[in-house]
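Read-outs throughout are calculated quantities, based only on the coordinates presented, and are distinct from any laboratory measurement. These figures come from a predicted structure and were not determined experimentally. Cβ atoms are built from the backbone, for glycine too; each structure is taken alone.
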Structure 1
Amino acid sequence: MACLRSGERSEQRVIERNIGDQLSYYIKPGGPVTAVMPDQDETFSLKFIQDFVGPHVELACYTPEGYALVRDVNADQEGLPINDVASSILAEATGQSGVIRGRAFLIHPKHFDRRLVPAA
């Protein structure tokens, strides 16, 4: 499986995830993918998520490992670029094709408070 490392630009469409490392990932369209962890809290705050993804966050899906893939619901309307890596994670998790535009945040299960972000 291909691996995208912090700050590395790539056309690859897979992030090698190790549930034990407790990392979450910022995913920008066209790269880079950046590994992150919460600073002091156990979970990321809604404001922290919004600061990266955008103000109108929604849960796109959960991966089989329990990661939450979060995006900005208005990214399509704003015509933001397609995020190939996030779109491939969505397809892998749901078994359906779909497009995610703009920035996405793949959040480790230990860092995600399900009450903060509405589902799609």
Structure 2
Amino acid sequence: MRIIVNAFAALIGGAIIPGIEVSSVGVAIIFALVFGLLNATLGNIMKFFGCLINLLTFGIFNWIVNAIIINLAGKWVDGIHVSGFWPALFLGLLMAFVSSFVFNATDKRNKPKRK
């Protein structure tokens, strides 16, 4: 489900963020897959070695790592164009916001029980 949510966020980002271009839904899904794989491997390595920086910046370093991962995924996937660091950073923030919104809205643990 996270792949679909990230693909949806990439499509939204392509529509509203200058510097992000997504050519199709299929490209967005492939981008989300590549982003997920890179984030699970390279992203975790970068976050591990940047743990102290992350503590000092109160988590902002994670956004920078995500922007780097988005730039890499954008270079590897044909049909998506990320024009630089700032559009990648804004796309990362949008992806985090959309994921948080979707997963909190669908989380059954947060809903009150009816009697």
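Work out distance in nm of label points 7 Å out along Cα→Cβ at positions 20 and 76 for each of structures 1, 2, then name the structure with the largest result. Don't jump to the answer; show the numbers that get you there.
Values: 1: 3.9; 2: 1.9.
Structure 1 comes out on top.
Match the computed value -22000 of helix-only ellipticity at 222 nm (-39500 (n - 2.57) for each DSSP H run of 4 or more, over all residues; to 500) to one of the structures 1, 2, and report its label. The partial results should precede the final answer.
Details: 1: -4500; 2: -22000.
Considering all the candidates, the number was obtained from 2.
So if we calculate relative contact order in percent (Cα under 8 Å, 6 or more apart) for every structure here (1, 2), which label has the highest result?
On the way: 1: 30; 2: 34.
By relative contact order in percent (Cα under 8 Å, 6 or more apart), the leading structure of 1, 2 is 2.
Where is Cα Rg over 2.2 N^0.38 Å largest, in which of 1, 2?
Numbers: 1: 0.95; 2: 1.13.
Largest value of Cα Rg over 2.2 N^0.38 Å: 2.
With mean count of other Cβ atoms within 10 Å over residues 84-91 coming out at 21.9, pick the structure among 1, 2 it was computed from. All intermediate terms of the calculation are to be shown ahead of the outcome.
Working: 1: 21.9; 2: 19.0.
Derived from the structure labelled 1.
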